[in-house]
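Read-outs throughout are calculated quantities, based only on the coordinates presented, and are distinct from any laboratory measurement. As the structure is a computational prediction, the values presented were derived from the model and not from experiment. Cβ atoms are built from the backbone, for glycine too; each structure is taken alone.
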Structure I
Amino acid sequence: MSMTEFREQDLTGARFERVNLRGATFTQVFLNDASMHAVNFTGAQIRGALFNESRMRGVELVSVEISGELQNVVVNGVDIAPLVDAELNRRMPERAKMRPDDTDGFRAARAILERLWEDTVARATTLPEAELHRSVDNEWSFIQTLRHLNFASAAWVGRMILGNASPWHQLDLPWDEAPGWDGIPWDREARPSLDEVLTIRRERQAMVRHVMESLTDEQLASEVTRTEPGWPRVENFPFKECLRIVLNEEWEHRLYAERDLTLLEKEN
């Protein structure tokens with residue numbers, strides 16, 4: 001059976017009934033306000049998806065794994081987001097310190113992350129470097145993860161806070177679902193050495209550390225605007241949230257890295 005391909009087409013308002021889409025691939029597909037009835041998602045792999053304001057009725061969620069940001073997620077009448085948040089903080093008490101409100105809190109969070117990442121990098125160096133380019137379960141490799149964190153620091157501190165319209169290094173790596181921008185590097189398949197990426201990372205960590213060490217209450221209460229071509233491109237964005245985004249990226253991606261390193265270690 002030949003495969004049907006739909007590329008660059010507007011199918012707004014299309015109707016699918018008794019259609020078999022097993023094994024289909026959807027990339028940058030917009031399903032905003034779509035209505036689905038009696039749809040079978042068994043075995044589906046969904047990444048980088050937005051389910052904002054979605055409603056699901058009469059669904060079966062059995063043996064399901066969800067990783068992502070949860071806010072106002074009501075399951076059978078219960079908002080589970082605060083419950084999940086509290087449990088994660090119980091398991092990892094330092095996690096609660098990743099959303100600080102004052103200057104001392106931001107400095108403490110940065111110090112925690114630098115200490116944790118130092119241990120994670122040391123753990124990674126016990127593996128052959130080829131393993132650090134390996135993807136586990138289609139996730140980023142360890143080196144790609146570091147490249148993405150370099151991108152995040154450049155975007156939210158280098159560009160948004162320090163005002164460098166183009167703070168990028170050629171090895172910076174945006175997230176996979178990013179729309180793409182002129183002038184911003186995006187080479188997912190590059191294979192730099194760990195040392196190359198760590199050199200850039202130390203520079204970015206020093207940049208963030210400098211901002212944190214000189215942080216003032218006035219800055220935390222202020223907003224930043226960047227309208228030059230590129231990304232982020234926003235107006236009146238809270239200064240505090242720029243730093244919180246970096247903290248969150250560093251925290252979450254270290255957990256992903258630790259998870260994947262455990263699997264790689266078992267195979268070596």
Structure II
Amino acid sequence: MKLIGKKALVTGSARGIGRGCAIELARAGADVVVNDRVRTPEAEAVVAEIQDLGRQAVLVEGDAFDYDSCALITQRAIEAMGRLDILISNPAYSRRDDFLDYAPDTFQKVIQGTLVGGFSMSQHVAKHMVERGGGGKIVFISSVHARRPYPRSVAYNAGKAGLNHMALTIAAELVPHRINVNLIEPGWIDTPGEHEAFGAEVMSQAGATLPWGRLGKPEDIGKAAVFLVSDDAAYVTGAALLVDGGLLLQESHS
């Protein structure tokens with residue numbers, strides 16, 4: 001229970017990687033603010049699961065892609081928990097298409113969700129952490145797309161690469177305040193969004209093709225997040241932790 005007494009906010013935590021992070025933080029002892037754009041049965045189920053683990057949990061609705069909405073999310077989270085020690089920033093929006101056909105408005109929406117949303121949420125929470133003193137932990141959920149230019153993902157690739165560089169800049173600026181800022185780069189994770197993008201048949205076959213022999217699970221990312229926000233990682237800031245089951249090593253296994 002490395003996170004007993006800690007108060008965490010996890011954006012986009014109704015399902016997928018965000019849900020995995022919220023549950024694993026609670027397993028480690030943290031009280032968790034669950035965030036999604038609107039109240040849904042999925043989001044309420046995450047709150048109930050965290051409460052069943054014996055931790056406090058509240059659902060705060062709000063659009064983590066919008067700057068003003070991020071301010072309200074932060075305010076309501078602080079009101080509910082008294083303070084925030086941890087932010088897991090999980091901006092998630094992706095649409096695939098060929099570069100030559102990629103719609104400009106879709107490009108802007110992906111960048112808004114993937115990069116600008118991360119800036120907005122982290123700035124509001126960091127201001128709170130600096131004001132209250134005592135340090136804090138911020139973890140951005142990035143992607144292997146930040147390192148490898150996957151075709152048909154021009155906006156997502158650009159957004160995640162930008163997110164990485166932005167996080168390192170934030171880490172450098174927040175060192176004097178003892179706020180650790182790090183990234184997790186998931187590989188191919190078995191999430192509802194990936195099933196919607198690729199279909200059940202492709203997903204069911206994909207795991208065996210990866211070096212580790214399976215797709216990643218949301219809890220794999222959640223456990224990495226627990227490490228980065230715990231005292232075990234007190235000396236870690238400005239780092240990008242690759243959690244991909246060897247996906248980027250795949251060519252060496254071919």
Next item on the list: Using mean count of other Cβ atoms within 10 Å over residues 132-139, single out the structure from I, II with the greatest value.
Entry: II
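When FRET efficiency 1/(1 + (r/R0)^6) of positions 28 and 76 (r between Cβ atoms, R0 = 35 Å, to 0.05) is computed for each of I, II, which one produces 0.60?
It must be structure I, since only it matches.
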Next item on the list: Compare mean count of other Cβ atoms within 10 Å over residues 124-131 across structures I, II and report the one with the greatest value.
Entry: II
Note to self: Between I, II, which one scores greatest on volume of the Cα convex hull per residue in Å³, for residues 84-219 alone?
What the structure shows: I
Note to self: By the measure distance in nm of label points 7 Å out along Cα→Cβ at positions 140 and 188, tell me the structure among I, II with the highest figure.
What the structure shows: II
Margin query: Looking just at Kirkwood radius over Cα pairs in Å, for residues 12-67 alone, which of the labels I, II belongs to the structure with the highest value?
Written below: I
Next item on the list: Have a look at I, II and say which one yields 0.95 for Rg/Rh (Cα atoms, Kirkwood Rh), as calculated.
Entry: II
Margin query: Please compute distance in nm of label points 7 Å out along Cα→Cβ at positions 20 and 92 for structures I, II and give me the label with the greatest value.
Written below: I
